[in-house]
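Student: Pasting the structures in now, so scroll down.
Read-outs throughout are calculated quantities, based only on the coordinates presented, and are distinct from any laboratory measurement. Note that the structure is a prediction, hence the values are computed from the model and not measured. Cβ atoms are built from the backbone, for glycine too; each structure is taken alone.
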Structure 1
Amino acid sequence: MPVALITGASKGLGRALAAALAQQGWDLVLDARTTAALEETAKELAGFGARVVAVPGDVTDAGHRAELVTAAGELGGLDLLVSNASALGVEPLVRLDALPPDGLRQALETNVVAALGLVQGALPLLRAAAAGTVVVVSSDAAAEPYESWGGYGASKAALDQLAAVLGVEEPGLRVWAVDPGDMQTGLYAAAVPEDDAPRPLPESAVPVFLRLLERRPPSGRYTASGPAGSELHGEGA
């Protein structure tokens, strides 16, 4: 069975993607900070016949990242690493003239530094896999100037660049930065609590990730659009 490691997997997009992979026969290592929610998710997904290891913790902790990689190795290796865990830095979001420097540091630490640390720890397993793949979950805020999204968007833009360089440095892997599009998530609710406009559920973005895994286009940045992620845009899409 192929093995996937997914961070931020107790809810939202991480949980939705984990469920889809479990149903396709993947074994899983799942991370989240909330132990109870993560264990509930792991128990549910194990019902699909997958081996599921829940490793609660904070991805900014190097020891926790090492535990995640070790858990993947104990399942037999690592075929797919999905860096989905994200932090806004400040909740709700504020304009740049009010953004606390510590808030920006928190966003960068979770969204960029921790993602790199996890990749570094996982590279030996990914290189040994027949089709080693790294996915970082990006955002349209990485490419578009939305008011109050400056700090978070800057962290995601940095993550995009990190993924782009990794794709060049590791030609034997596939490295994709994926913008899943607008979704109804707890992160968005915390970012802009006054915005209660209806949005697609995270499950609507899952098909674009599955399509990438099926087609295995070149490393690059890809964007989901259309109903239920029906369209995939990017290099080689």
Structure 2
Amino acid sequence: MTQKFIAELVGTALLILLGDGVVAAVLLNRSKAQNSGWIVITTGWAMAVAMAVYAVGRISGAHINPAVTIGLAVAGDFPWSQVPAYLIAQFIGAFLGAILVWAAYYNHWAVTEDHDLKRAVFCTAPNIRNYAANFITEVIGTFTLVFVVQALGAVKEASSSGLTPLLVGLLVWGIGLSLGGPTGYAINPARDLGPRIAHAILPIPGGKGHSDWGYAWIPVVAPIVGGIIGAVAWHILLG
């Protein structure tokens, strides 16, 4: 379990480093990638997922997402005894990954006046704030993630050829392009909460505003609900 704990921590930290990193690149002032758009952000997140899964998948299975861990446990595909360690590792890894992004872009915080853009580097927020609709969007996105990840895991040719992590990355790319518009597609409680805590704690040059705790429960609870539905639905329909 020690090795699995470290793998989940490192994998999630790598996910956030590359994922929040691409958001910082696109949003922060005087970045060479500033204003390069949603395609760049979704592509960066897809690569972040694929590389994280390649890095630690052979050790821990690369859940790197509490919604995946809990969904698989509810469906009977993962032992409940290992769930706490995985969740702790994922949240710590996400927090540490956000700190690395903060350090890498340190010179760009002070020259970015918009506090909402600074917060967006760390965590998600809806473009239209309707908690019921936002919740449903995150449920649908995470359902899609976990359901298709289960399907990909059942394709032996993909596993034996080493293509599964790349396919998971493409899946996340598709979710971002198709379903990410309303809420920014957190689809991962650790991905949102860990960096949000980092945003609240870290001193950000030029100010940072609030951490939007009123919305913070949605990208935590909704992905867990969607992950459970996705894992169970796979077993009922296709497993």
Structure 3
Amino acid sequence: MTPFASEIIGTTILMLLGSGVNANVVLNKTYAHNSGWMVITTGWALAVYVAVVVAGPYSGAHINPAVSIGLATAGKFPWHEVPLYIVAQMFGAMIGSGLVWLMYRQHFEETVDAAAKKAVFCTTPTIRNFTSNFLSETIGTFVLIFTILYFTDATITDTETVIGLGSLGALPVAFLVWSIGLSLGGTTGYAINPARDLGPRIMHAVLPIKDKGSSDWSYSWIPVFGPICGGVLAAILMQLLS
């Protein structure tokens, strides 16, 4: 599998399971309706785990433009590959969220609340203040990228004998995203990933969803540039501390 295909597939899985848990919680007549924030944050963490398991061996499983840009800023990923990764991530995010709509379309029809329908696709702040919202996304993504940059391989340094856990090695990323969601996600819904928010927001705008309301384009730049800013700042600090 090529890195481009891997990023598409990985991000598709991320959004299929991530937006899927959103749909399961917020849409009417689902088994998990109104089951709460713990279910959502756990679902997203496990979505990251599955996506990293699938894409990791082929592309490094960035599945997030902020990760690609952060790694490139830190000198751990070539800049010329960043645009290709971002295009793949956007495609994957749109495909994954589209599949969620296809699967839950009858539940969209049973749901009157336009805000709930939009919440399946993209984030919305609980208190609308662009400065605070931008700061929230920056801080959340800073924690994500800074921690990722300090992940190390489990090796015996004298022989380079790998003692890692194979696919279970994706668990730290899942726990990291889970922690961010539980601790820092309550203000904006913790996009911490430009593709995760922008791709599905585009799908919300174009899909034939009845009474879906606005896609809120005036807010859409926050979950794009906030995470990118957080990723770059994390990379710069990491370099300063090295």
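Student: Which one of 1, 2, 3 has distance in nm of label points 7 Å out along Cα→Cβ at positions 184 and 216, as calculated from the coordinates, equal to 1.3? The partial results should precede the final answer.
Tutor: Working: 1: 3.7; 2: 1.3; 3: 2.0.
Only structure 2 yields this read-out.
Student: Using the calculated result 10.4 for Kirkwood radius over Cα pairs in Å, for residues 136-175 alone, pick out the matching structure from 1, 2, 3. Mind dumping the intermediate values first?
Tutor: Numbers: 1: 10.7; 2: 10.4; 3: 11.8.
The value was obtained from structure 2.
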